[in-house]
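In the part that follows, the structures are each spelled out as structure tokens.
Bear in mind that the values in this text are calculations on the coordinates, not laboratory data. All values derive from a computational prediction rather than experimental measurement. Cβ atoms are built from the backbone, for glycine too; each structure is taken alone.
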Structure 1
Amino acid sequence: MKQKPGTSKDAADKLVRGIKRKTRKHYSAEEKIRIVLAGLRGEESIAALCRREGIAESLYYSWSKEFLEAGKNRLAGDTARQATAPEVKELRSEALALKEVVAELTLENRLLKKSMIGDGEDDE
């Protein structure tokens, strides 16, 4: 049987797209800020900046919009912020310690209840 023309090319294109999607670079917040600030300085065109950094212009503009919106919200008095990594670790360890205390107290409570029920049965 003959294959339809273009079938293997379609499969190859799909494979390449899948590889590109999985090997996509993930930018940290610091890298995004650096790129956005470089664009806001205006020392080079946005197109040149995006080519140099290997990103699409639309991605730059979405980062820029998010950056400016966050700044606007902060200046408007919206002081809610994300927790830092050390704060998150501290809160997780505190939550774990509290869970352990609750587990111990629950176990103690059950043992006391069983002993109370056991004492009542012994009297009969």
Structure 2
Amino acid sequence: MLVKIFTAFVALQHIAFFVLEAFLWTHPVGLKIFRQSLEVAQLSKNLAANQGLYNLFLAAGLLWSLLSTDENIRFQTSIFFLSCVIVAGIVGGLTVSFRITFIQSVPALIALALILFKSK
């Protein structure tokens, strides 16, 4: 159950990231969360919308892993998509802000560790 809770949390995070990046990038909420000026946000809004779509794909994969009735598919998709989230968070932390690593990678790492621990 704990695995499902953490995996669902990571999926919900990525749905929220999609909404923020695709729809709220230039909105005051998006500006505050991403700590940027309206001018910078206007220049990068198309890139942010594209990035948001990738986050939605990650969420879809995680939801697939949660909803699959096949144990093998559930295990494999969970490992793959959580690993993608962890790598994306590390890259974001190295290239943009360390807080991205903490916000994005840590919950996914916990979920991945729980899955691997459960499988032993």
query = If Cα extents along the principal axes in Å, for residues 17-88 alone comes out at 39, 31, 18 when worked out from the coordinates, which of 1, 2 was used?
reply = 1
query = A value of 1.8 was derived for distance in nm of label points 7 Å out along Cα→Cβ at positions 9 and 105; which structure in 1, 2 was it taken from?
reply = 2
Value 0.85, calculated as FRET efficiency 1/(1 + (r/R0)^6) of positions 41 and 73 (r between Cβ atoms, R0 = 30 Å, to 0.05), assigned to which of 1, 2 = 1
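With distance in nm of label points 7 Å out along Cα→Cβ at positions 33 and 97 as the yardstick, tell me which of 1, 2 scores highest.
On the way: 1: 3.0; 2: 1.1.
Result for distance in nm of label points 7 Å out along Cα→Cβ at positions 33 and 97 over 1, 2: largest is 1.
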ask   = The value 2, 12, 20, 23, 17, 11, 7, 4, 2, 0, 0 for P(r) over Cα pairs in 5 Å bins from 0, in percent was derived from one model only; which of 1, 2 is it?
value = 2
